[in-house]
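Below: a set of structures, written as structure tokens.
Coordinate-derived values only; no laboratory data. Predicted model only: the values in this text are computed from it and were never measured. Cβ atoms are built from the backbone, for glycine too; each structure is taken alone.
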Structure P
Amino acid sequence: MDREISDRNILNKFTEDFCKIVNNFAKYIIVSGFVAISHGRSRGTEDIDIMIERLSFVKFGEMHNALVLAGFECLYPLKTKNIYENLTGKLNVRYSWKGIELPNMEVKFAKDSLDDEQLETRKKIEFTDVDVFFPKIEESIAFKEEFLGSNKDIEDAKHLRLIYLDRLDEDYIEKYKEKIRRIKFNETR
């Protein structure tokens, strides 16, 4: 059974609705595959990935309650405290529209200084026609090529490179890849 959703209108609406609520409580960025999809790459996905700044339990509880009131549910039927413990334990959790498993939002807390930096330099990209925050395109490309590296991620990075062909800062990408190796892989280069 094909579980991927390729209808960009559904993905865009789901993402915007979810991010509108999260934005009231935390800085966030949409990362991974949806960055390329929002730039016109034709491929399906079953989830959207969002990274949010680390929150206190109280603030997270307020955000969780607001999401539930807006018609979202956590796909893990846990108490708010358990969901929060998963996030602080560096696990991801998923939310969807109530009663509908797909699409879903894979939520993770920022884990290190590189994640914090991406949240600080986040921006909305008019070209995508989606009203949400993304990391810099160069950072997305660097992560896909250097850290994630699956075939799908490499194809996403190629797509973004084509879209931004003459506007990419290649020096920035290479320096960011060095940061990824140093911080994510604990290398000292």
Structure Q
Amino acid sequence: MEKFIASLLSLFITLDPIGTIPFYISFTSKLKKEKKSRTLLISIFICFIISLLFLYFGEILFKYLKISFSDFLIASGIILLIFSITEFIGATQFKKEQEDIAIVPLAIPLLAGPAYLTTILISKNFYGTEITLLSIFLNMIFAYLILFYSQKISNAIGMVGMKGIIKIITLFLAALGVKFIKEGVEQIVKY
């Protein structure tokens, strides 16, 4: 149960559906209710498919590119750290002028970003495929519900509250990045 909770939480933090709320609201604000629902379903579906592909074929890609798991941990940790710092200071690179927002930027990279995809492989390595698969599935449900009710959540918490929650999540993301770097270095030193 401990492994499952660790996998579920680490994937939830890196999937970051709460941090995606402001982007989702902003990108879909001019869409009719039906189109908004369809956009959300497509985003979650694409994110789920990418998650499965990465879960089952990510390691094959690593072997082909001759990347070790410790290399990936360190690189992922650095990416997580940089990503969390840029998010924390508000230097996001996403614009809202794109036509099909369901795939880019909602599914990729806001939901299925490098941090999340990295965490899938790390979770698979530490906790196993079955636990990671279940965590992915549950996180897709959580992400759908959070984004479906995003306007209500945003209204209840308020913009200041949302910004506060996003800052806290990015701090956890930075801590996760540091953890990955540390574990990668430890693995290199062991061998």
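Things worth noting here:
- Read-out distance in nm of label points 7 Å out along Cα→Cβ at positions 47 and 167, computed value 2.4, structure in P, Q: Q
- Identity of the structure behind 22 (criterion: relative contact order in percent (Cα under 8 Å, 6 or more apart), calculated), options P, Q: P
- Looking across P, Q, the calculation of helix-only ellipticity at 222 nm (-39500 (n - 2.57) for each DSSP H run of 4 or more, over all residues; to 500) that yields -28000 traces back to Q.
- Structures P, Q, by distance in nm of label points 7 Å out along Cα→Cβ at positions 79 and 111: label with the highest value: P
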